[in-house]
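Right after this note come the structures.
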Structure I
């Protein structure tokens with residue numbers, strides 16, 4: 001169901017200056033099984049086992065925080081899994097995780113962008129960043145884009161949250177943070193932000209009102 005147009009109360013409109021969104025499972029649906037299926041089909045692992053192997057790889061955090069180049073990551077994972085893929089083939093499979101149908105309506109985000117400074121804050125990598133910004137036109141409504149691979153820190157580190165507040169030129173008490181992971185929302189709250197755990201577009205609209 002498409003969320004109704006947000007009409008914030010005047011008092012809230014004065015208080016809050018920035019709304020900061022996570023990307024995965026908030027703005028963009030994720031299809032991890034679909035992406036990992038492209039790799040799992042070449043090895044004797046299930047998509048779930050393939051994803052677990054990648055997510056728990058010793059270099060995962062280096063990749064997410066920008067200390068590995070995309071080609072080094074591709075070579076590392078291909079060696080780790082024992083698959084033979086070109087960089088282009090690997091990137092195509094890697095980007096299958098990004099479902100093409102966005103979770104939030106563009107008109108809803110455009111309406112918010114006229115009232116607040118919008119930013120995205122995401123643990124992500126250079127391959128996904130390039131594909132996200134190419135594929136989804138709603139990124140034009142986000143004035144600031146804070147990515148772990150650029151900042152050099154990832155959630156739940158307070159450093160990446162502070163980088164988002166600095167980019168938005170606002171203080172924590174004037175910002176709302178939205179994420180589907182409660183632990184990350186809790187970090188934002190501990191820093192003084194208003195936190196919302198995302199469950200659905202309708203729920204988000206109701207909570208923002």
Structure II
């Protein structure tokens with residue numbers, strides 16, 4: 001057991017690192033899923049990466065959620081994170097990243113985020129709060145919440161970000177994802193963007209594009 005605040009799964013690289021700090025990806029699942037949900041995706045990433053897949057703090061329908069939804073602006077398609085829940089989860093993730101870096105001997109300068117849906121929303125927000133903490137970010141089927149839409153932090157210039165959307169996604173329509181892409185481009189992040197066939201899930205074309213992007217970073 002470690003002192004990482006959030007429950008998680010840690011998968012070490014098949015080959016040892018001879019005691020040297022190694023690169024890592026922190027994985028953030030979507031609403032109603034858990035820390036094992038995206039492990040098949042992480043398993044396709046390049047060798048040599050530590051995978052630390054974090055579990056969201058609150059139970060939901062047999063899985064877990066990072067935050068409750070604020071539906072005051074309308075339906076699901078215009079929802080925003082509940083402010084208090086969101087702040088708590090953002091802080092817990094930062095604390096967990098810091099603790100896991102120490103616990104597992106990770107290279108803090110070569111640490112990425114990979115998130116889906118709520119995990120993507122959370123990943124983009126974490127990046128804009130502290131871009132120097134993350135070497136790269138993959139955000140799939142998410143958007144940039146209103147709470148973070150105006151942030152323009154030092155260190156975001158040139159930061160590699162992959163943003164994926166689904167052409168038929170009815171949970172998070174691609175126009176919300178496209179708005180996040182435009183904002184990231186405005187603050188000069190190095191954005192790779194793709195809209196892929198299918199709905200709210202990661203299909204083979206999207207997965208292949210993610211693997212290619214991560215390979216270019218590590």
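We did not get these values from a lab; they are worked out from the coordinates using the rules stated. All figures in this text were calculated on a predicted structure; none of them were measured in a lab. Cβ atoms are built from the backbone, for glycine too; each structure is taken alone.
Who wins on mean count of other Cβ atoms within 10 Å over residues 69-76 among I, II, i.e. which is largest?
On the way: I: 16.1; II: 11.0.
With respect to mean count of other Cβ atoms within 10 Å over residues 69-76, the highest-scoring structure among I, II is I.
Thinking only about mean count of other Cβ atoms within 10 Å over residues 53-60, which of I, II has the largest value? If you can, show how the numbers build up before the last one.
Numbers: I: 14.1; II: 19.6.
Answer by largest value of mean count of other Cβ atoms within 10 Å over residues 53-60: II.
Which one of I, II has percent of Cα pairs over 24 Å apart, as calculated from the coordinates, equal to 43? Intermediate results must be reported in sequence, preceding the final value.
Details: I: 43; II: 37.
This value belongs to structure I.
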Label whose coordinates, when relative contact order in percent (Cα under 8 Å, 6 or more apart) is calculated, return 31 (choices I, II): I
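Determine which structure produced the value 19, 14, 10 for semi-axes √(5λ) of the Cα gyration tensor in Å, for residues 133-180 alone, calculated from the coordinates; the candidates are I, II. Don't skip to the answer; put the middle values down first.
On the way: I: 19, 14, 10; II: 22, 13, 7.
This figure was derived from I.
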If helix-only ellipticity at 222 nm (-39500 (n - 2.57) for each DSSP H run of 4 or more, over all residues; to 500) is computed and equals -9500, the structure in I, II: II
